[in-house]
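Read the figures in this text as sums done on the coordinates, not as results from a lab. Note that this is a predicted model, so its numbers are computed, not measured.
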Structure P
Amino acid sequence: MKKLFLLIFTTFICLNGIAQKFDGLANTPPMGWNSWNKFNCDVNEELIMKMADAMISSGMKDAGYEYIVVDDCWQVSRDENGNIQHDTQRFPHGIKYLADYIHSKGLKFGIYSDAGIKTCQGRPGSRGYEFQDAKTYASWGVDYLKYDWCNTGTQDAKASYSIMRDALYAAGRPIVFSICEWGKSRPWEWAQEVGHLWRTTGDIVDRWDAMIDIVDKQRDLGPYSGPNHWNDPDMLEVGNGGMTIEEYKTHFSLWCMMAAPLMAGNDLSDMSKETLEILTNKELIAIDQDKLGKQAFCFRDNGDYEIWIKKLSNDEKAVCLLNRSDEIKEVMVDFAFLLKSNDDYWTQDPYQLQNYIVRDLWEHKEIKTDKYPTFVKIPPHGVKVYKYIKK
């Protein structure tokens with residue numbers, strides 16, 4: 001009986017230690033940059049350092065972005081001892097050198113691997129080498145791991161990702177764990193105890209229809225998301241050229257409303273004024289980074305016109321009016337009614353509009369709410385985003 005008690009007690013202590021290691025690394029959705037959407041496999045040391053420099057000079061670091069993540073194609077082989085080897089032509093000084101450079105800029109460094117035998121681009125995956133790879137990443141100074149799901153055969157997702165989680169814990173360095181399983185096994189139902197964020201869909205494409213399709217798939221996932229466990233609708237396409245400025249504003253707004261990780265995927269060294277203004281909209285970023293960590297819900301769906309609501313800390317609220325149509329919409333808005341509206345997993349006492357300032361987060365100005373009805377024009381594929389700020 002004494003041995004059984006000691007076994008149970010030891011198991012409890014170990015599990016509690018794991019939970020403590022997991023906590024606190026992603027209290028708000030991670031913000032940073034990833035190489036894949038713009039550069040795919042065409043990555044190298046000079047490019048990544050250039051992106052780190054641009055994150056600072058552009059003001060993105062000041063806006064809250066902190067991770068520089070190298071996606072697939074940095075790795076080429078394993079040595080005779082099974083250690084993962086980087087591409088020496090593209091990364092002549094090695095990955096630790098790159099991580100050290102990024103850290104010297106006050107940023108954090110992320111890397112990519114795969115739960116299968118090969119990555120999506122046919123490079124060596126981590127299956128069977130999880131503990132060895134995690135130890136290597138820790139020695140390099142990695143802060144963030146994106147872990148993909150190509151070439152996994154009949155592997156069980158939860159088991160495979162749990163192995164890498166345990167490997168990261170054993171390596172002893174705090175590393176944000178990004179599960180990139182594409183939502184195939186409904187990770188929102190199990191991944192809270194495994195990783196810090198999990199992809200909910202397949203890869204994003206730089207088109208309006210593809211982006212809005214991902215939004216549609218997030219509608220019912222709000223209850224699964226929160227501090228240290230985030231639904232991930234994939235990286236941002238803002239600035240890559242496949243959508244209009246209005247569509248990119250909508251893209252960014254909806255990601256912020258959904259408390260999604262904000263991982264830019266464009267060329268940070270060559271941004272238009274409009275792209276930079278979208279990515280560094282601090283008022284929208286504050287909605288995304290709100291400490292309460294609530295994902296917005298679709299309060300009203302009138303076909304081409306939707307209203308999304310996000311509860312914020314301090315009894316505040318954000319409202320997004322979405323025009324999915326190809327034409328300008330003029331809609332009637334009752335700001336008092338929207339302030340009082342709730343979803344089925346959030347109950348509060350009725351709000352009083354006179355206790356709040358309503359602010360337009362794209363126009364960066366307060367709006368008058370004393371007139372009724374109030375008519376608002378929304379551009380095609382556009383949004384209006386408001387924040388109710390307590391006086």
Structure Q
Amino acid sequence: MVKKVAILANGGDVSGFNAVIRAIVKTAEQNNIECYGFIEGYKGLLNNDYIKLDTFNTASGILHKGGSIIGSSTNSNVFNYKVEENGQVVYKDLSDKCVQNVKEDGFDCVFTLGGDGTQKSARDLSLKGINVIGVPKTIDNDVACTDITFGYNTAVSVAAEAIDRLHTTGETHHRIMVLEVMGRYAGWIALESAIAGGADVALIPEIPYDINKAVEKIKSRLEKGKRFSVVVVAEGAKPIGGELAIQGVRDNGSGVDNTKLGGAGERVAKELEALTGLESRNTTLGYMQRGGTPTAFDRVLSTKYGSKAMQLAMEGKFGVLAVLKDGRLDSVSLEDVVGENKVIGAVSGNTKQSNIRRVTMEHDLTKTARSIGICLGD
């Protein structure tokens with residue numbers, strides 16, 4: 001019988017974190033289950049830093065709020081954790097301390113709200129005997145085995161609004177307006193916001209682009225009297241035979257993705273200006289996509305996910321991820337989520353072993369974009 005559970009929110013913040021937390025807590029309260037929250041994700045789990053959660057005090061009035069009331073930690077891989085010893089930075093496997101904390105605290109289950117890296121660590125902890133249930137979070141929409149992650153719809157909505165605003169400026173001043181959006185190695189945000197905002201070109205990580213194809217699209221619009229164009233560029237987009245645009249590399253150990261992407265939009269804007277003769281301006285939307293009030297869609301989706309996760313715990317189904325498949329809530333094994341990335345503590349993200357969900361050429365979004373004339377750079 002599940003009597004006491006804990007929640008941790010991990011990775012980059014998204015709108016919907018609090019809605020999931022609220023749903024887990026409310027479902028727990030309906031079944032006389034105590035609920036707690038680890039502060040700052042896996043960092044809080046390691047430090048055994050947690051608070052009591054209830055819908056009359058700590059978890060009250062949070063449905064519409066962005067961010068996470070229990071914080072979130074990025075780049076905290078407890079299997080390869082950055083510590084300082086004798087003035088030197090070293091990396092250690094501190095996962096046993098996390099296991100000890102969970103057992104001594106008496107938590108029957110830990111809910112892990114996060115993306116592919118978070119769920120990879122959840123799978124690894126489950127192999128050490130911890131009951132875990134994952135909830136798929138990320139604006140990138142790249143968690144495997146589910147149709148959609150919470151936080152994604154809000155990010156797309158923000159990007160689409162940005163395109164609307166850039167559209168009027170581009171039309172007024174006869175410019176090429178480039179918008180760089182997040183998504184890392186998956187082009188979901190770029191592609192869906194491009195469709196929603198009426199963009200002319202969308203460059204995504206899954207399709208290495210030929211800049212000349214974008215130029216052809218823009219020039220064809222010029223010939224028809226359209227003296228401006230809107231181009232959406234995913235931060236992970238790269239030219240055929242070229243490299244990712246990288247701002248820098250962090251030093252957070254081998255168990256996380258240390259690459260800091262950025263600059264793809266500026267690169268495209270400069271090339272388009274040189275090749276078309278039209279003034280080009282780049283806007284990098286950045287963290288605007290992550291923060292603020294979640295959309296109604298994300299509030300409902302997050303609530304469904306949180307409720308489902310708590311129900312799975314009460315059914316004793318651990319080591320799984322709550323998912324949405326073909327419009328229905330379900331669960332899949334975390335083993336399926338990590339795919340071939342089986343090594344405990346191994347890096348998640350853009351590796352051959354990673355099982356992240358990318359845009360396919362057969363997906364309805366891809367087909368729709370092509371059918372309405374959006375250039376995908378190929």
*A value of 19.3 was derived for mean projected area of the Cα convex hull in nm²; which structure in P, Q was it taken from?*
Q
*For relative contact order in percent (Cα under 8 Å, 6 or more apart), which of the structures P, Q scores highest?*
Q
*Given -11000 for helix-only ellipticity at 222 nm (-39500 (n - 2.57) for each DSSP H run of 4 or more, over all residues; to 500), calculated: source structure among P, Q*: Q
